[in-house]
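Once you scroll down, you'll see the structures, which are given as structure tokens.
Derivation of every value follows stated rules applied to the coordinates shown; laboratory data play no part. It should be emphasised that the depicted structure is a prediction, and the values quoted were computed from it without experimental measurement. Cβ atoms are built from the backbone, for glycine too; each structure is taken alone.
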Structure 1
């Protein structure tokens, strides 16, 4: 089995590629393709965040308390991103490619920093505290 860190990092890369595809489609005027790529991205990132919030954050918080700076920051980031995702959906529904592109640029920058924090500070340590070594988290991420 691949490590939890590797699987979640690969999922970040997959999600980045979906967001990039949505951006490229919107930029080229292919509204339908942009909506499809963004729907794939949003579905995947919501599953990704749910796995983190249900399994990884609680494991970290069991050692560091529920009000620790790391998971508090990551949870807030998830909440903020969800607001952006709704705005991105609205811009696509209104065929406002310019707004979608601006939002995509912002979200891309937020994800760059957010993902780095998870990959460097959360994943490497939390796997050792999960009784199953991360199998349940990986299964949740992969929709199993």
Structure 2
């Protein structure tokens, strides 16, 4: 049985800036007006990142969900810290990897999975400038090859 998912937003910048090592799925704790704004697609994920605090809770920082257009005085704050929901074992494992190797946790996408909002979080390693240039060069070469094959 497959569960239908609907992608809200993808972090395209993360694929360019970081090397993705592992991916995880996490729930996110949201207010009602935040979910309504997500359904409208009013979110910015480009500069966001995850952090594990001293109480072994994983937080999502710098995720900007715009206030709900039809909201009232009880609307949410756009850039508040949001708690991510994962099992304690997973958080402990991620914390040890982040501390040891200098890796970071970056959200790759937000999506609806059976009416619940989920976040795809990745364990990432930052790319150097020459790695980014090589990746762009490979991408351009592949595009040229595909274009040449298509018109033959």
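When distance in nm of label points 7 Å out along Cα→Cβ at positions 35 and 99 is compared over structures 1, 2, which one is greatest?
Biggest value here belongs to 2.
If relative contact order in percent (Cα under 8 Å, 6 or more apart) is calculated from each of 1, 2, which structure is the one that comes out at 32?
2
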Subject >> Winner on distance in nm of label points 7 Å out along Cα→Cβ at positions 11 and 75 once structures 1, 2 are ranked, highest first >> reply: 2
Subject >> Label whose coordinates, when P(r) over Cα pairs in 10 Å bins from 0, in percent is calculated, return 10, 34, 30, 19, 7, 1, 0 (choices 1, 2) >> reply: 2
Subject >> Top of 1, 2 by distance in nm of label points 7 Å out along Cα→Cβ at positions 19 and 43, largest first >> reply: 2
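As an exercise: helix-only ellipticity at 222 nm (-39500 (n - 2.57) for each DSSP H run of 4 or more, over all residues; to 500), calculated from one structure in 1, 2, equals -10500. Which structure is it? Before the final figure, lay out the partial values.
Details: 1: -25000; 2: -10500.
Here the read-out was taken from 2.
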**OP:** Work out distance in nm of label points 7 Å out along Cα→Cβ at positions 51 and 123 for each of structures 1, 2, then name the structure with the largest result.
**Re:** 2
